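Nothing in this text is a laboratory measurement; each read-out follows from the coordinates by a stated rule. Remember, it's a predicted structure, so these values are computed and weren't measured experimentally.
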Structure P
Amino acid sequence: MLAAGTLPAFPFGVTIASGDRKTVAEQVARELGCPEVLGDCLPETKVDFVRQVRAKDYRVAVVGDDVNDAPALAAGDLGIAMGCRRQ
């Protein structure tokens, strides 16, 4: 787990594209030190973003935690779906 403000200096870009309110997404990005954030994203907005990045010849890994993230997960080069087991 990463502590607030400790997002490592990766040799690649990190963007938060969230369906949460923009103000919430921006707060999380600030706490993590993420330089690029998109809030209020619909599933189609995330897919469009992934396609735009891929069109620039970048490889895209998408991490999602909800069924609404499935289209963006499929649009990336690598899709990582997270979930939790409810007991």
Structure Q
Amino acid sequence: MGRNHTRGVSELKKVEAILRVERLEAVKRALREKGYNALTVYEARGRGREGGIELEYRGHKIRVDLLPRIKLEIFARDEDVEDIVETMWRP
């Protein structure tokens, strides 16, 4: 049989968050202050409760329903997940 490579290692969980672009720096800073340095950031588009926004471009109104967002992923020990989620909500 194969060796058990996970013996003595906590199971990892993936924490995902979709953020507004302007919140990224504050969330990164808050996570870094708590010692959570490893993360992955993706550019994304989406909409929340606001359902998008209406802009005026060259005299015409344009409905933008997919706004720029950031997707943040962190792989963390099971026992750290709650603290990470709370830290991301605070800034």
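Below are the figures for this structure:
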{"quantity": "Read-out relative contact order in percent (Cα under 8 Å, 6 or more apart), computed value 21, structure in P, Q", "calculated": "P"}
{"quantity": "At a computed 1.50 (Cα Rg over 2.2 N^0.38 Å), which of P, Q", "calculated": "Q"}
{"quantity": "Ranking P, Q by volume of the Cα convex hull per residue in Å³, for residues 14-53 alone, the structure that comes out highest", "calculated": "Q"}
{"quantity": "Read-out log10 I(q)/I(0) by the Debye sum over Cα atoms at q = 0.18 Å⁻¹, for residues 30-69 alone, computed value -0.66, structure in P, Q", "calculated": "Q"}
{"quantity": "helix-only ellipticity at 222 nm (-39500 (n - 2.57) for each DSSP H run of 4 or more, over all residues; to 500) derived as -10000 - corresponding label from P, Q", "calculated": "P"}
